[in-house]
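Pasting the structures in now, so scroll down.
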Structure I
Amino acid sequence: MSELTRDEVFIIEKLKDNGGKMSYKELQALCEEKFEDVRLILKKLKEQKYVEYEGVIPGFSAEIELLRDKEI
């Protein structure tokens with residue numbers, strides 16, 4: 001398994017802090033000052049089965065669900 005980037009870990013931690021679910025809009029607001037490309041990071045996390053949401057790339061109204069925590 002590949003090691004997670006700090007941006008990926010940040011997203012996973014924010015989801016954990018919010019009970020494992022957040023809207024994309026809320027998550028984007030938390031991430032926007034720290035880094036860009038939240039959608040692409042979420043797509044990668046979905047491919048690695050860390051998160052789930054409807055579609056290939058999350059839409060503005062998507063609900064992001066944490067499937068598993070990072071493995072360190």
Structure II
Amino acid sequence: MNKKQRLIKGLKILGAALVLLIVTTYVLTFAFINKSVLPIYLLLPLGIIGVATTIYTLFKGIKTVVSALLDP
């Protein structure tokens with residue numbers, strides 16, 4: 001895989017991380033707004049797993065972009 005393909009792959013991963021960031025923020029907000037009903041018990045664990053996935057995806061995308069730009 002050459003540098004251009006690796007850079008494009010990294011940018012796609014960062015784009016997916018951006019989508020995950022928006023979705024998980026919405027899920028967590030929805031879970032905390034509806035405290036008195038059942039969705040908090042269903043959506044809160046999904047939101048926490050989504051946040052962990054988002055953080056992992058962000059770091060993976062940044063690592064891919066930096067390695068595409070700086071590796072010889």
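Where a number appears in this text, it was derived from the coordinates with a stated rule and is not lab data. Every value quoted in this text rests on a predicted model; they were computed, and no experiment measured them. Cβ atoms are built from the backbone, for glycine too; each structure is taken alone.
Annotations
- Origin of the derived value -12000 (helix-only ellipticity at 222 nm (-39500 (n - 2.57) for each DSSP H run of 4 or more, over all residues; to 500); candidates I, II): I
- Calculated for structures I, II, relative contact order in percent (Cα under 8 Å, 6 or more apart) is largest in II.
- Identity of the structure behind 18.0 (criterion: mean count of other Cβ atoms within 10 Å over residues 39-46, calculated), options I, II: I
- Which entry (I, II) yields the derived value 30, 25, 22 for Cα extents along the principal axes in Å: I
- Structure from which 2.9 was derived, distance in nm of label points 7 Å out along Cα→Cβ at positions 23 and 47, options I, II: I
- The maximum of distance in nm of label points 7 Å out along Cα→Cβ at positions 7 and 63 over structures I, II, that is, the highest value, falls on I.
- If distance in nm of label points 7 Å out along Cα→Cβ at positions 15 and 31 is computed and equals 2.8, the structure in I, II: II
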